[in-house]
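So, here come the structures, one by one.
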Structure P
Amino acid sequence: MKKCFLSFCVLIGLVISPLSFSVDSPGYIDRAVILIEEGELSLARSYLGPALVDPYISPGLRSKAFYLRGYSYYAQGLLVSSLRDFNRALEFSPNNPVVLFMVGRAHYEGLGTQPDPVLGVELFQRATDAGHEGASAYLGFALLQGKGVVKDISRARNLLSVVAEAKGDTFAMLQLARSYRRELTDSPDPALAEQWYRRAFAAGEFNAYVALAYMYSKGEFELTQIAANERSFALLKEALDAGAESAYARLAYAHLAGIGTAVNYDKAFALYGSGVELGQAQSFTGVAHMFEAGLGRPVDLQLAESWYLRGIEAGDVYAHSALAYMLLRKGEDERALRWFSSATKFGGAQSYNDLAWLLATSKITELRNGELSLQHALKAVDLAASAAYLDTLAAAYAESGLFADALLTQEQAIAAAFAEDEGVKQELELHLLSYQKQQPWRE
């Protein structure tokens with residue numbers, strides 16, 4: 001009897017629901033859009049719920065509802081739930097450029113899933129072909145990086161220029177600026193880089209002056225270092241006054257190191273403190289460094305470690321290696337090795353190099369691993385064949401017993417050092433002498 005009653009209820013529901021229990025799905029979805037814009041994300045999802053189970057809405061409208069719910073999760077950092085809904089949105093509208101772009105970002109950046117840059121680029125291309133400007137800018141970004149696609153600066157600039165000029169897109173402007181810097185091209189044009197950073201700043205991207213200040217401090221312009229540092233400091237102040245939160249840590253470091261201004265540890269500590277209040281990752285690490293080095297504060301390595309850990313939790317990539325080096329100086333090599341290993345998950349050349357050097361040169365037999373050291377050293381050199389990284393690769397070859405490769409690589413390191421810094425030549429030649437004796441280097 002119960003089964004029959006349920007079947008009857010289902011039948012009646014199918015017959016009368018369009019008349020008696022109709023849901024205003026389009027109205028609910030429109031209301032959810034407003035709520036998302038107002039930041040009422042949970043409430044927006046409550047409006048989307050009835051629309052998502054309404055059997056009478058069109059596939060396009062259902063796709064929109066899934067996208068909106070996915071975006072509400074994305075805005076709250078609930079990335080797994082976000083990607084799940086974005087994928088459902090694609091099921092009902094496979095060529096929706098907005099959804100293709102968001103799914104592309106998820107795969108390219110590893111937001112709620114394992115990073116898959118190749119798939120991310122494919123989705124950026126599909127969204128770009130469908131006319132999505134944001135996807136076009138991200139495709140240009142990928143082409144600059146050479147991540148997920150073969151590096152092509154000329155094509156990247158073409159894509160980015162269209163979006164920057166036609167739409168005033170500040171992300172595209174920032175990437176165009178980077179494309180003219182020596183970190184990405186063998187033919188840098190600092191003047192053009194500055195032009196695009198200034199346009200981005202004028203368009204409301206105030207962090208652009210933080211990047212431009214970094215260019216000046218690193219000697220990317222033909223100025224004396226004193227003049228460049230002064231220009232850098234002035235740009236950082238202007239960026240902070242405009243509201244660029246990333247300027248706190250950079251200005252703090254300027255006061256810490258006397259870049260464009262007098263050394264002032266109290267100002268540095270106060271600026272780092274302001275950054276900490278905003279949850280800025282680099283500021284946690286800056287405070288840690290001050291306690292580690294005793295800069296204006298008594299040396300307190302325990303407190304420094306706690307601040308480094310807070311920086312790691314906040315997402316500062318550098319904090320992993322900084323903590324590892326502090327532990328290494330304390331003689332805690334095993335703990336240092338764990339943090340050096342942790343740093344490599346971000347894929348930076350320096351992190352690969354740091355881990356490879358410890359694995360190749362440690363005096364602790366149990367920590368050395370020539371094969372693993374070689375793997376990481378090759379990754380570092382593949383990203384940047386500097387004298388320091390070639391030196392590490394030679395040490396990895398020597399630890400692996402491949403002394404012919406060690407000698408050849410060490411000679412390359414010495415040659416590179418002449419172009420970079422002749423001051424390190426003596427140290428590199430000591431390493432070379434060790435390999436000539438068929439002996440690995442020990443730190």
Structure Q
Amino acid sequence: MTDTSKPNKDMERDSLRELAQPPVELRELLRYSASCRCGRDHSVDIADISLREHAIEDLPSILENFGQNQRIVVVADRVTREIAGDSVQRITASAGHRVGVCVVPDGIGGRPHADETALEIVQRSLAQADLALAVGSGTINDLVKLASFRRTIPYVVVATAPSMNGYTSAISAITVRGVKRTIDCRQPYAVIADLAILCRAPRDLTLAGLGDLESKPTATADYRLGGRLRRTYYCPAPERVVRRAEERAAGYAEGINRGDPEAMAALTEALLLSGISMKLAGSSSPASGGEHLMSHFWDMTASEENRIEGWHGAQVGVCTMVTAALYEQLREIRPDSLDIEAIAASRPSVEEITRQIRRRHGTRANEVVSEYFDKHLSNDDLYRELEDLKQHWDEIWGGLSDTLRPAGAIRRILATAGASITVQQIGLTPRHLKTSFLAAREIRGRFTVLDLAADLGLLEKLCDDAIKIAIG
């Protein structure tokens with residue numbers, strides 16, 4: 001397990017700091033920076049966000065900050081080029097810049113995928129560029145974010161759908177050697193979120209954005225849980241940025257269903273704030289927990305099952321109901337019923353776990369084994385964790401109570417908006433859901449509620465009841 005201890009002098013220094021209180025309004029967060037009692041400096045590198053109707057008209061003034069006659073590459077896919085890419089190209093050229101275009105080719109399912117092949121295409125297109133302009137949503141944003149970072153040039157993103165929270169994050173989700181990875185990079189210089197474009201986005205993508213956003217209560221609980229039980233880095237300051245925005249967006253579920261501009265603005269703002277919260281935390285932890293791992297597992301196994309990857313946020317929304325249900329089940333346990341000796345004795349050996357991972361993950365097993373054992377506890381450490389958990393059960397759950405939302409409430413929010421609420425609605429089966437529930441925790445060295453259930457020896461026992469909320 002990672003050693004998170006700090007020298008005494010550092011602890012003394014940090015105790016003199018105040019807990020950072022970042023603002024909750026988008027404009028006030030631009031170029032925000034503050035020292036924090038947690039020992040880190042929280043910062044936002046984004047210089048501008050334009051969230052309004054016809055925001056694309058702000059592009060020339062944003063580009064002025066880079067000077068004249070810049071070499072700019074517009075990166076889009078086949079669909080987003082038609083939606084906004086051609087317009088962005090014309091506006092950029094009219095502003096006096098030299099413009100190139102990179103159209104990321106379609107992959108399986110008739111759309112591009114954020115993998116190593118596509119990343120190489122984008123990186124090559126930026127070889128002589130001064131600036132990258134991403135026109136798209138999740139996949140295009142992830143590819144351009146990482147490619148521009150590796151080319152050491154800035155990038156600006158023109159959003160085409162309120163489908164995910166990655167526009168403002170400093171990480172990129174890329175499939176590397178068959179395993180979904182989140183790779184540290186840099187935030188965009190600016191985000192253009194034109195409501196005239198976003199309101200015309202495919203309905204499935206908009207609903208995926210809500211599904212992604214509704215994971216924040218359980219993801220935040222996982223973030224806190226890891227900090228409390230595993231002593232991984234945790235700071236409450238990033239939560240402040242997104243919690244109120246998420247609650248506001250959830251209240252617009254009916255408006256999102258109708259495509260109301262006001263509701264779309266609230267959804268987009270909450271997603272942008274969610275991405276910023278990840279930058280403040282220095283990781284995706286406040287916005288990505290066990291539910292995201294389940295979705296990533298489905299993405300990783302799609303090609304070998306001859307499936308097309310589903311929309312990330314739609315999958316996350318369904319999985320969030322499941323992890324919320326698991327939290328509810330675990331909360332009902334009486335701590336005096338926990339037989340720590342029996343739990344520890346029944347734990348599989350390292351060799352058994354390794355064999356299990358190899359059976360489940362096939363050609364990806366080496367990558368998964370390496371990632372999983374970053375969080376695997378020795379028998380002695382597991383015993384200490386279980387003792388801590390049993391002794392401080394009510395205190396630990398009390399620390400999660402203000403963020404957790406009942407699984408039924410999440411289901412109602414998604415249903416009101418018209419989003420998917422069953423695994424069948426996203427093109428998968430109960431078998432896919434059960435397999436992901438049991439295997440997804442192995443793909444990332446991040447502690448989540450799935451690990452808590454496993455540490456208690458209850459993951460398989462609670463599986464069928466936890467997943468039934470998402471089975472039609």
Structure R
Amino acid sequence: MFYQLHELGRAWMKPWTLLADANAKAFAHDATWLSNLPGADQISATNELLYRIGKDYEKPAFGIHEVENNDNGRTYPVVQLDALVKPFCRLLRFKRYTDDFQHLEVMRAQPTVLVVAPLSGHHATLLRDTVRTLLRDHKVFVTDWVDARMVPTEAGEFSLDDYVAYIEEFIRHIGADELHVISVCQPTVPVLAAVSLMAARGEATPRSLVMMGGPIDTRQSPTAVNNLATEKPLSWFRQNVINPVPLNYPGHGRLVYPGFLQHMGFMAMNPERHLESHWDFYQDLIKGDLEDADAHRRFYDEYNAVLDMPADYYLDTIRVVFQEHLLPRGKWDVAGERVDPSKITGTALLTIEGELDDISGEGQTRAAHTLCTGVAKADRAHITVEGAGHYGIFSGRRWRNQVYPQVRDFIAAHAPPAAGAAAKTKTANKPAARKRTAKRSSRQGG
């Protein structure tokens with residue numbers, strides 16, 4: 001019922017938000033007489049602020065169309081492709097192209113990375129900076145989780161066990177032998193479970209796992225987010241935050257944790273900071289500081305775009321990860337199989353935490369080392385990023401300048417010998433063979 005009321009309120013507000021948008025543009029544009037009225041700047045700024053507070057925020061695009069190469073400074077085009085499509089997730093491939101045969105061979109020999117994005121309210125595009133930076137030196141795949149309200153009920157339910165199964169399928173689809181998996185925040189838990197189960201069955205596992213700011217063991221330095229999940233019984237969450245999707249969406253009738261409720265929770269964590277940010281935006285518009293105003297728009301276009309999570313998955317996560325701590329206690333069963341990270345032996349492990357992370361506290365991600373006892377000490381490493389909060393370890397200047405170089409070097413240290421060098425030498429004096437290789441390379445890309 002709450003979701004239905006929210007949709008009614010949203011529909012009622014839409015004409016007013018559109019009017020506010022029109023007013024903001026009319027009073028700001030030099031070509032209109034309204035912009036010459038006294039107080040036009042304040043009127044325009046007030047209307048844009050009202051518009052941005054009341055508007056709908058659709059899923060943003062990744063918008064990654066080119067990447068600059070680290071070696072030669074040249075820019076290469078990037079195309080986003082669907083590598084595998086599942087009801088609740090699309091596995092995306094960001095494929096780089098070049099007509100430079102020598103560099104094409106270099107790109108083909110670079111490590112393959114699977115970035116597992118969080119399914120925790122925001123879209124995978126929150127990792128845009130992560131993906132763009134990784135593309136400099138890697139072949140990159142990303143999990144793009146589907147808004148549950150857009151998934152018809154005929155597709156069935158989606159639980160935490162299903163999430164683990166999806167990760168296993170994606171690893172097999174890409175190929176574990178030369179794969180490196182990077183999990184950011186929430187997926188550190190199901191990724192560790194997926195690789196543990198694959199190792200226990202004797203399957204090939206990725207060459208390395210890079211786990212960033214995730215809740216492996218939330219008993220370590222619990223945060224406000226952790227406390228919120230433990231203060232109420234699971235029945236409270238089921239009764240108070242789970243809603244059926246309204247009729248105006250493809251997934252109508254599906255039980256979900258609505259994105260707008262999660263967004264309210266995000267805002268409630270730091271209300272003063274968000275109020276100050278909106279006030280600064282208003283002031284920037286009046287002063288004509290368009291660069292800072294655009295930065296505000298870009299941030300909140302991403303931050304305010306949220307998705308619905310399947311109810312089973314959300315409730316499973318609350319119970320398994322935050323309330324019962326089944327993974328660190330060694331008591332988690334996925335589809336009848338016990339998750340035992342000690343079974344992982346051939347996969348290197350890097351954990352990364354932010355010193356000031358207020359979502360996954362210090363020690364929560366590092367706990368993976370305690371569990372992965374089968375990984376040799378020489379293949380394990382940990383980074384604590386000084387001065388970084390949760391987002392700073394995978395986005396922004398700290399990520400690009402401090403964290404990424406260490407992630408890149410860790411992956412390179414645990415990658416197989418470059419396969420491209422031998423092939424390049426082998427075909428150097430065989431024009432026909434080189435032509436065939438180049439044609440195949442252009443299809444497979446980098």
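FYI, it's all coordinate maths here, none of it is from the lab. Note that the structure is predicted; figures quoted are calculated from it, not measured. Cβ atoms are built from the backbone, for glycine too; each structure is taken alone.
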*Can you tell which of P, Q, R yields 2.3 when distance in nm of label points 7 Å out along Cα→Cβ at positions 56 and 168 is derived from it?*
Q
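Out of P, Q, R, which one gives 16 for relative contact order in percent (Cα under 8 Å, 6 or more apart) as computed from the coordinates? Let's see the in-between values first.
Numbers: P: 5; Q: 16; R: 19.
Comparing all candidates, it corresponds to Q.
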*Which structure, out of P, Q, R, was Kirkwood radius over Cα pairs in Å calculated from, if the result is 23.7?*
R
*asked:* Given a value of 1.9 for distance in nm of label points 7 Å out along Cα→Cβ at positions 288 and 360, calculated from one of P, Q, R, which structure does it belong to?
replied: Q
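From P, Q, R, which structure was Cα extents along the principal axes in Å, for residues 64-111 alone = 40, 20, 17 calculated on?
R
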*Compute distance in nm of label points 7 Å out along Cα→Cβ at positions 248 and 376 for each of P, Q, R and report the one that scores greatest.*
R
